[in-house]
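Please treat every number below as a calculation from the coordinates, not as lab data. Since the structure is predicted, the reported quantities are computational estimates derived from the model, not experimental observations. Cβ atoms are built from the backbone, for glycine too; each structure is taken alone.
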Structure 1
Amino acid sequence: MRKTLEAICLGILAVLYWITYAALHGVEHLPDRIPTHFDISGQPNAWGSPGFLWFLPMVGAGLYLLLTALGSIRFRRYNLPVPVTDANLSFIQEQTRMMVAWIKCETLCLFAYLQWSIIQSARSNEFRLSPLMIPVFLVVIFSTVGWRLTMMIRGARARAESSDSLKSTQNFR
């Protein structure tokens, strides 16, 4: 599943680059000034040249590389409400890598949507983003973290209990 998520993340990153390249070098040209920043209500409050569109793909690529590196590190200590033992360490490490992969995909989706919205608003001269974009994104991210942490805690406890029951049966003999 994690390899599938990684492939999806790479696909989203490729789409982000393609959207940017097509906007800058495609048939339909952008105006000389495009919105580069939006306030909380979705109104633009900063403007720049179309070359600024490369900022999001570059940040997306950097974030992808950073989170990929973070996901590949095998930590021994985690701050969880369950004890990390040798019995559940590999499970917790895999669940952590899955959580990082999900967050990476969700963040790249946000970047692609944001880039597409900026390009569409510049082409239509209707400069506005949906004010629901950030709250929806935050709900998705926090839901993912909560879902993955719940799976980690339940799985770690189940592995700890099965390990304890195995030890008690061995001691009983």
Structure 2
Amino acid sequence: MELTDSGGLVSFISVAAVVVGLIGVVVPVLPGLFLVWAGVLVWALFGGHGPTGWTVAAAATVVLALGFAAKYLVPGRNLKRAGVSNLTLLLGGLCGIVGFFVIPVVGLVIGFVLGVFLAELARRRNAAQAWQSTKHALKAAGLSMLIELATALIMTTIWLAGWFLAG
């Protein structure tokens, strides 16, 4: 690929953004969904694919919006049913961020679990109930990650289908 080959450069940027975005969904340090979406948009809008590109861009945007909404609404509804407060999740998230820097690799998860447990223990004054709430919060976080991964994979599939149709 030459530096003057704009089609090749657009393809390279698209592939790189989608791959890094998919990794970012699994490793929650990068904004995975937005990187996948940006990679698809770069290909669709700057790759010169005409109506196919515009269709891929529109479909990926709709999937992103639906996935982003589901990522927060579905686990949030389950947490509300289980009685886990938003403040508990906020404290768990803050502890997770601190844990990420204190204990490399696993600190995010350990900090989140510890933060949720301590917040619920302070709120409920019962270790068994606090642990039940912590398990609900972990299930919700896992469900959120699965929804995000499914959304990223659907956008990637739309992009690949558009790539084959346009090429």
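Work out which structure the value 1.54 belongs to, where Cα Rg over 2.2 N^0.38 Å, for residues 30-85 alone was derived from one of 1, 2. The structure behind it is 2. When FRET efficiency 1/(1 + (r/R0)^6) of positions 94 and 118 (r between Cβ atoms, R0 = 41 Å, to 0.05) is computed across structures 1, 2, the figure 1.00 traces back to 2.
Have a look at 1, 2 and say which one yields -24500 for helix-only ellipticity at 222 nm (-39500 (n - 2.57) for each DSSP H run of 4 or more, over all residues; to 500), as calculated. Structure of origin is 1. Here distance in nm of label points 7 Å out along Cα→Cβ at positions 14 and 46 was derived from just one of the structures 1, 2, and that gives 3.1; the source is 1. Which one of 1, 2 has Cα Rg over 2.2 N^0.38 Å, as calculated from the coordinates, equal to 1.28? Considering all the candidates, the number was obtained from 2. Starting from the value 31: which structure in 1, 2 was relative contact order in percent (Cα under 8 Å, 6 or more apart) calculated from? The value was obtained from structure 1.
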